[in-house]
Structure P
Amino acid sequence: MKKIKVTLYYSANEITKPITYHLVKDYDLQINILHADISLNKVGKLVIDIIGENESIEAGLKFIEEQGIKYKLFTKTIIWQEDNCVHCGACTAVCPSEALQMDKVEWDLTFDKEKCMVCELCVKACPLNVMCVSI
């Protein structure tokens with residue numbers, strides 16, 4: 001099993017296509033929606049994890065292309081240099097996926113890489129530059 005993170009970009013014409021339904025039903029893929037910004041008759045963006053066998057993932061990505069939907073694979077990751085972090089929480093205020101949160105008991109920063117959308121807002125928000133991007 002393989003897991004990839006993908007952003008789908010819908011034009012206003014493709015927004016009503018049941019893409020995730022077909023990925024699950026026809027290609028036997030597991031889909032986890034991390035972020036959605038989709039409205040009828042407007043352009044849309046969907047950030048998802050796709051889990052499945054390599055061949056199924058490749059066939060699913062080909063299907064997405066055939067439907068006229070553009071996509072971008074996540075190739076970067078966010079690196080948190082925890083030893084240098086003072087756990088101020090500045091990054092949590094800008095994290096749209098809530099991958100960065102403050103533990104309300106210990107008041108320590110926590111980072112869930114699985115939820116991270118690699119938007120890089122935390123990198124810009126960190127006053128100590130302990131968040132960086134790895135390619």
Structure Q
Amino acid sequence: MDTLVIAIATNDGKTLPESHFGEAVAYYIYRMNGRDYELLKGINNPFGEHEKAHGDAAKAGNIGRLLKPEGVQVLVSRQFGRNIERMRREFLPVIVAEVDLGKVLKRLQENFERLQTEWQKGQERRHLILR
């Protein structure tokens with residue numbers, strides 16, 4: 001696999017919010033390889049203001065159904081809630097420390113082989129922390 005499709009949580013298109021992945025206003029979707037990346041699109045998250053508590057299975061399912069048709073494989077955020085365990089069955093969750101979207105993209109590129117390796121583990125994959 002030469003590329004990965006990555007969804008990055010954002011509220012403003014420039015930074016990653018402090019909130020959990022599922023509470024972001026939008027997701028920026030990129031196609032990335034180890035050399036470069038391309039913004040494919042931005043998608044608004046209609047489930048960010050979900051009335052149920054963190055870790056709600058329905059919320060995880062709704063977000064999964066929003067991103068899966070876009071070919072997303074990797075989810076990137078500064079935080080994930082309890083749904084990280086549900087999401088890792090279908091996606092590779094990645095936790096980053098950086099706030100700036102450009103710095104996050106650079107960090108993902110620097111760790112591209114690591115992302116690929118973990119993604120290829122299928123349902124046995126674990127989330128990654130890139131600090």
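General observations
- Calculated for structures P, Q, mean count of other Cβ atoms within 10 Å over residues 20-27 is largest in Q.
- Which of P, Q leads on FRET efficiency 1/(1 + (r/R0)^6) of positions 28 and 92 (r between Cβ atoms, R0 = 30 Å, to 0.05), largest value: Q
- At a computed -5000 (helix-only ellipticity at 222 nm (-39500 (n - 2.57) for each DSSP H run of 4 or more, over all residues; to 500)), which of P, Q: P
- For 49 (percent of Cα pairs over 13 Å apart, for residues 4-43 alone, calculated) the corresponding structure among P, Q: Q
- For -1.09, -1.29 (log10 I(q)/I(0) by the Debye sum over Cα atoms at q = 0.20, 0.23 Å⁻¹, calculated) the corresponding structure among P, Q: P
Laboratory data are not the source of any read-out in this text; all were calculated from the coordinates shown. Computed from a predicted model, the values in this text were never measured in an experiment. Cβ atoms are built from the backbone, for glycine too; each structure is taken alone.
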